[in-house]
Structure 1
Amino acid sequence: MTEELSDLDLVKWYFNVCNTALATPNANPVGNLVESLVLKATPNRFIAVELVDDEDRPLGRYTTRFEDGQFGPVEEGERDPEARFTLRRSFLRSVVQHSDTYVEHPEKLDWSWIRPA
């Protein structure tokens, strides 16, 4: 299934999994910590993602906004982000393929990016 998804759709699915994981009871205290750190790191709440392949070649840039404890719609391109991070397409495919595991264990998602740009 993930082979058929565009890069934009993979990024959207990734943030949908993040949102689902943060909304589950398993997310505490991870969810509270993530929300607190995101709010400190990104006053304007915009977060940019650079998608790369396994050789670190850029595939695209995407932006989301964190509001009310959830990641908002994903758009192509960067929009004045205060936080940036890089994700590998292979990791996104793994998250989509094994989304139940990541929802059940939100600490396995990549939260390392939560720092000022």
Structure 2
Amino acid sequence: MAVSGTQLFIDYLSLELNLDKSVAPDLGSWGRVGTTLGALSLKLSLMDMEKINNLLEIQEQSGGLFGDVAVELGYLTLGQVDKLLNIQKWCRREEILHRLLLSSTINEDQYRRFAPKVYLF
């Protein structure tokens, strides 16, 4: 199984901060909230709820991926989907840093040091 960029980022932070498994960052069960392609499309005014609901109905029937169905329906371009996927992974990595900061595992200076690394993995 391939290791995701977000997992590579988590592994990098764990190594840099010398964290053991018990305090290593994790997205947890709520890690996808607000970062699905549908939520991002809505937040960024690329699609409205009517289109998203229509797409979700079609996706449920076809079993396709959200981005693929959005392109097939003409709701998004392939370029927009690619950009949304990048935004999605960056948001999830930023959340890892937020969790570390809120748990006092890192301080604000470390947060600023690691923040640019969100875009490298």
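Values quoted throughout were computed directly from the atomic coordinates according to the rules given, and no laboratory measurement underlies them. Predicted model, so just to flag it, every value in this text is computed and none were measured. Cβ atoms are built from the backbone, for glycine too; each structure is taken alone.
Tabulated data for the structure shown
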{"item": "Parent structure of the calculated result -19000, given that helix-only ellipticity at 222 nm (-39500 (n - 2.57) for each DSSP H run of 4 or more, over all residues; to 500) is the read-out and 1, 2 the choices", "result": "2"}
{"item": "Origin of the value 90, where volume of the Cα convex hull per residue in Å³ was derived from one of 1, 2", "result": "1"}
{"item": "Structure from which 35 was derived, relative contact order in percent (Cα under 8 Å, 6 or more apart), options 1, 2", "result": "1"}
{"item": "Structure responsible for 0.9, with distance in nm of label points 7 Å out along Cα→Cβ at positions 57 and 89 calculated and labels 1, 2 on offer", "result": "1"}
{"item": "Label whose coordinates, when Rg/Rh (Cα atoms, Kirkwood Rh), for residues 9-48 alone is calculated, return 1.01 (choices 1, 2)", "result": "1"}
